[in-house]
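Nothing in this text is a laboratory measurement; each read-out follows from the coordinates by a stated rule. Small disclaimer: the values here were computed from a predicted structure and weren't measured. Cβ atoms are built from the backbone, for glycine too; each structure is taken alone.
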Structure P
Amino acid sequence: ANTVQVQVILDRSVPDRTALDIYSRPESGGDWTHHATAVLVSDGAEPGGARPSWPPRDADALDVDDVYEALTAAGLHYGPAFRGLRAAWRRGNELFAEVALPEDRHDEAGRFGIHPALLDAAVHLPAWAGLAEVPEGRNRLPFAWSGVRLHASGATHLRVHVVLGEAGSLSLQATDPSGTPVVSIDTLSARLVSSEQLKPAGRGVGDALFRVDWQPLELGPVNRESWAVLGDHGLAEALRGTGVSVSHYPDLTTLTGAVQAGEPTPDLIVLPITTHTGTEAGSGSQQAAQDPG
């Protein structure tokens, strides 16, 4: 089995609200892969509803002997600790199941709010039942959980009641064998995946995920254009305020004389256009600027 490192990051910067992100990477090192995001909020809701009779009345018993073989064929390979489905019944769009941890795992139950293998087994029955509704070689996997509440910890056995919704969604209530609520889920949405997508990654192919990689650039001198503004002193000052290298000359003759005297030739000459009124031909005049060099 491949060993991975798991990182859980909590953000409590907002009162009564905790953001949670889950990452993992191979034990040998490498980049962290972001798997899940959750928001934890304060909730004083008490579990409700009457304790149903068990086994459920008017429900048809299901044969679960071949459940894990069918899930394996669809690409879901469960090890011994996760094969917890023991019995099942169906009544319309309702599923009922008994799931349990293997006896050699019972001493681990107290280390968790609910043991991961036990919680996973609680949704194996709907995963198996959903195989009839999806193409061969595909199945639905849990994708988004909403309204998850843990009512008791340390359970080793669960009685699970699932109500199936649309597009593979469901709600779930689970109790211990005495009927005491253990965990409830308002909505669990599934996503369709293929067995090809479930194949183990990282065997000789490396990490193929794209990521941002900042490459340093060599800094060199920047060629700044020099501007010459003719006549309009206010325009020259305004251009200087934008960071442009600006020289001011009263007119083109003054600029030409300065260049001939050894001043650098500007890259750009700005010649303001002024509108004139009078009897001269046309209502205005324009002047063209040329490189004095």
Structure Q
Amino acid sequence: MAIAIVFAEYGDPEVLHPIDIDPPTPAAGQVRVRVKAAGVNPVDAKLRRGDFAAVMPADFPSRIGNEYAGIIDQIGDEVTGFAAGDQVLGSATGQCYAEYVVADASDVVRKPATMPWTVAAGLPAVGQTAHTALRQIAVRAGDTVLIHAAAGGVGTIAIQLAHLSGATVIGTASERNHDYLRSLGATPVVYGEGLIERVHALAPAGVDAALDAIGGEGITASLALVPDRHRIGTLVDAEAPKTYGIQRVGGRSTAALRELVTLYEHGSLQLPIHATFPLTEAHHAHREVQTGHVRGKVVLTMP
């Protein structure tokens, strides 16, 4: 038997609880991974609360978790290029808070020996999201880019990728995270009343693109600061693209994840780990994520 975390109803973090399951068997083209660590993301908490119940109702008891790192222990038919014992990371929708996951071999990326399990588990979701989002809003050398909620997981990666591309980055965050943003290559600015004016002062020539991870003020400020609405991307607001003609951005790309792993291996990318919790304390991990003050990533670790 193996442990997986589920929730049987929508609610507070305490609805998360462990159950025993039979370890899954990989189908053709899949691998089974013995999970060493799993990333925790704000969207996990939203799913658990029922924020998406109207459009994506859960089938209870519902599994949860979208990113993992671990060791392949079974190979399905037709899989080439991987073997039992390989250390890997990747995405697997709605099943990663568990001791075992199965994933398509095409979505699996090798983990460098120098990459800690916690970092490997925390990178796939935020890394692929940030990488894809910046391409969708066409960030390039010479741009000035505004990133909202810049100290979070997506913001942490997006700052570094934008900086590596040759862009100037301004990031919104509370003052206690300003030194952190500077260490990543961004000029920090506090959010709240007067944000538009503060960004104008930092970028008198204007802002070329914006990435929003908070909605509300992030959308309002971006609309006021970025002339080309197609270069404003939101990760969280489903209605703003319809209302204002901006983009709903993000998504997964295994090629992007491989590129991110290479950047990490070469010392060009970092992902700080804010906190770790044992798998069976997933409810505590969700409470931490829900504070809205996570710097980097929260990760679950396995026994």
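State the single structure among P, Q that was used to calculate distance in nm of label points 7 Å out along Cα→Cβ at positions 90 and 226, giving 3.2. Label of the originating structure: Q. With distance in nm of label points 7 Å out along Cα→Cβ at positions 58 and 234 computed over the structures P, Q, the top value is the one for P, the highest of the group. Given a computed value of 7, 28, 33, 23, 8, 1, 0 for P(r) over Cα pairs in 10 Å bins from 0, in percent, which structure among P, Q does it belong to? Structure of origin is Q. Hey, distance in nm of label points 7 Å out along Cα→Cβ at positions 98 and 114 derived from one of P, Q reads 1.9; which structure? So the calculation was done on P.
Here FRET efficiency 1/(1 + (r/R0)^6) of positions 26 and 82 (r between Cβ atoms, R0 = 25 Å, to 0.05) was calculated and came to 0.75; which of the structures P, Q was it taken from? Label of the source structure: P.
For relative contact order in percent (Cα under 8 Å, 6 or more apart), which structure out of P, Q has the highest calculated value?
Q
If you work out distance in nm of label points 7 Å out along Cα→Cβ at positions 10 and 178 for P, Q, which one comes out largest? Walk me through the numbers before you get to the answer.
On the way: P: 2.9; Q: 3.9.
That would be structure Q.
Can you spot which of P, Q the value -8500 was calculated from, given it is helix-only ellipticity at 222 nm (-39500 (n - 2.57) for each DSSP H run of 4 or more, over all residues; to 500)? Answer by label: Q.
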